[in-house]
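These are the structures in question, set out in turn.
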Structure P
Amino acid sequence: MSDSLLKEYECEIAIIGGGPAGLNAAIYCGRSNRDTIVLDGESPSALERTKEIDNWLGEHNIEGKELIKKFKDHAKKIRDIRFIQGEAISLMLGMGKNMISTRSANITADAVIIATGRGERKDIIKGESDLVGYGVSYCALCDGPLYRDRKVFLYGNSEEVLEDALVLDQMGCQVNIITEKSINEMPEQIETVKQKEIQVVNNMEIVEVAKNSGNLLDKIICKSTNNGETKEFETDALFIFTHVPSNSIFQKAGIELDEKGNIKVDENQLTNLKGVYAAGDVTGGILQVIFAAAEGARAGINAARYIRHIQK
């Protein structure tokens, strides 16, 4: 990551998610002349992963990729809509101004629409959700300064983990990397990482994180992707770049979920937090494109109405 500073954005309505619910919400917000940002995640939406759709009105046997492209092209033609790439890793909601943080940016908004789809419904790593904020983080740039002169591990399989390893090294952390493949399969930044003598554990999957008596991260337990052998490493922090578990982030932001991990909303798509709406598969219900788009429209209309109300 070449820039050491988080980028700052402000808008009236921030929409988390670039699937059919989020895009339709954006279209309704943009058409209401509301300054709107769509935070479009790195993972493809459920629609984009669908090979064939034959129940979208006006289209017969269209590929999901093609349909989502049409939705995005439509939204991008509306003047008041901006797109930012990234995953939400931290939320501060329902207290007037809302803040959404990614690994490289902070977005401040008067209203928020959550349209992330199903997301992750369980820990990828055992014990992970209990230690978020207590040693487990999804943003090296955000939390790295807390661990100056302390031992940290980064876990990931992309160039991003190498870039952030260098950021943490620059911050003065004792940096280590765990990757499920070999670092030699990530050609960019390898030489710089080696020159910095950053320790790399290749071909290992993290399966569990354990806490100490003070309820802080104590160690990580890994399993070899080659032979299943297990290893343990003591650490003060673990920065995860393989996934972001959306429902645990929502809970920590104070959003009420049902017993299945879906966001609870009323007839206006409003959550239990003022100015925070949700739409699409993240709310459960009938998981169909047309329902997601309809909920997105309702959320967009009501979020725009909320902005008009608070600006009177």
Structure Q
Amino acid sequence: MNPTLDDARRRHYGTFYAAPAVGASDTVLLALGNCQAESLRLVVPADTATTVRIPPVHELVADDLPFLAAWLERADAVVAQPIRDGYRELPLGTRELFAQTRPGTRRAVLPVIRFAGLYPRHLIIRPPEDPSATPPIVAYHDAGVLAEAAGLRLPALTPDAVRAVAAESVAALRSREERHGTVVASDLFAAPTFDLMRTINHPGNPVWAALGERVLAQLGLPGPAADPGLPLLDSVHAPRDSAVIEAFGLADPPVADWVVEGRTVSVEEVRAAHLEWYAGHPGAVAAGLARHASTLGLLGVREGAS
């Protein structure tokens, strides 16, 4: 690892890289996973538990494992997202992490939250040749741009299509919850509003407040969830389509552009950049059509359309 980057990383995650120096009577809670796990950590009240900022699992490396093991050994409660065993050829699976804790450590599993009802054209695609590869500007794929890259067309979004994609998305989230035995989040999207999700996988503060309550209750720790004092997962805001507003009877105005790190970015700029990226990543187009065939069908894309 580059020494300069290593120093910056150690400063950012300073407590993680120090020996656990907390009182014997202090409750230590760890949250492990992606940026969603970090958001959950930020709503844990300071007087309920001491928490530790931990690098997301996709950034953890072998040199981090001794530090992680030390904190897992000290933890009184561990919240983890579903992670497969041997993730990135490291012992970072949920079961592998829980196995490193002391007997009696409280555990909860947090679902990976994706809800497409408010942004029904947006997709997440993992190119088979490089699952970590993402297109420029925003990491979210637009079904219309994907269809264009494949020589297909996507009709205009309708309220019926919005509601169909929302129902499919909630059903998929519910399925993940049941499969992994997680805290329940799917019911939070029964009446969608834009403050619930900034993008398809970046929940807003109301979601974290509710999930914080539920996680603390499952762990047997006192609540309520804390106000983090800042908007969580706020770096990217997706456009808001009029068909979505109509579908759910919302009062919000449509928003035509993306907002990325405070900068307004037009959908046309994103479209052009993504089409160029698809030209160099044809596997991503095929993978997207296959993975999201059901959603694309609900949106009106059909094989052989023109």
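All of the numbers you see were taken from the coordinates with simple rules; none came from a lab. Remember, predicted model here, so these are calculated numbers, not experimental data. Cβ atoms are built from the backbone, for glycine too; each structure is taken alone.
When distance in nm of label points 7 Å out along Cα→Cβ at positions 25 and 193 is calculated, the result is 3.5; to which of the structures P, Q does this value belong? Of the structures listed, the value fits P. Looking at structures P, Q, which one was FRET efficiency 1/(1 + (r/R0)^6) of positions 41 and 153 (r between Cβ atoms, R0 = 41 Å, to 0.05) calculated from, given that it came out as 0.95? Traced to structure P. A value of 11.2 for mean count of other Cβ atoms within 10 Å over residues 57-64, calculated from one of P, Q, originates in structure P. Ranked by FRET efficiency 1/(1 + (r/R0)^6) of positions 17 and 265 (r between Cβ atoms, R0 = 41 Å, to 0.05), structures P, Q are led by P, which has the greatest value. Computed over structures P, Q, FRET efficiency 1/(1 + (r/R0)^6) of positions 49 and 297 (r between Cβ atoms, R0 = 30 Å, to 0.05) reaches its largest value in P. In this comparison of P, Q, the computed figure -11000 for helix-only ellipticity at 222 nm (-39500 (n - 2.57) for each DSSP H run of 4 or more, over all residues; to 500) is attributed to Q.
To which of P, Q does the computed value 0.50 (FRET efficiency 1/(1 + (r/R0)^6) of positions 161 and 209 (r between Cβ atoms, R0 = 30 Å, to 0.05)) belong? Derived from Q, not from the others.
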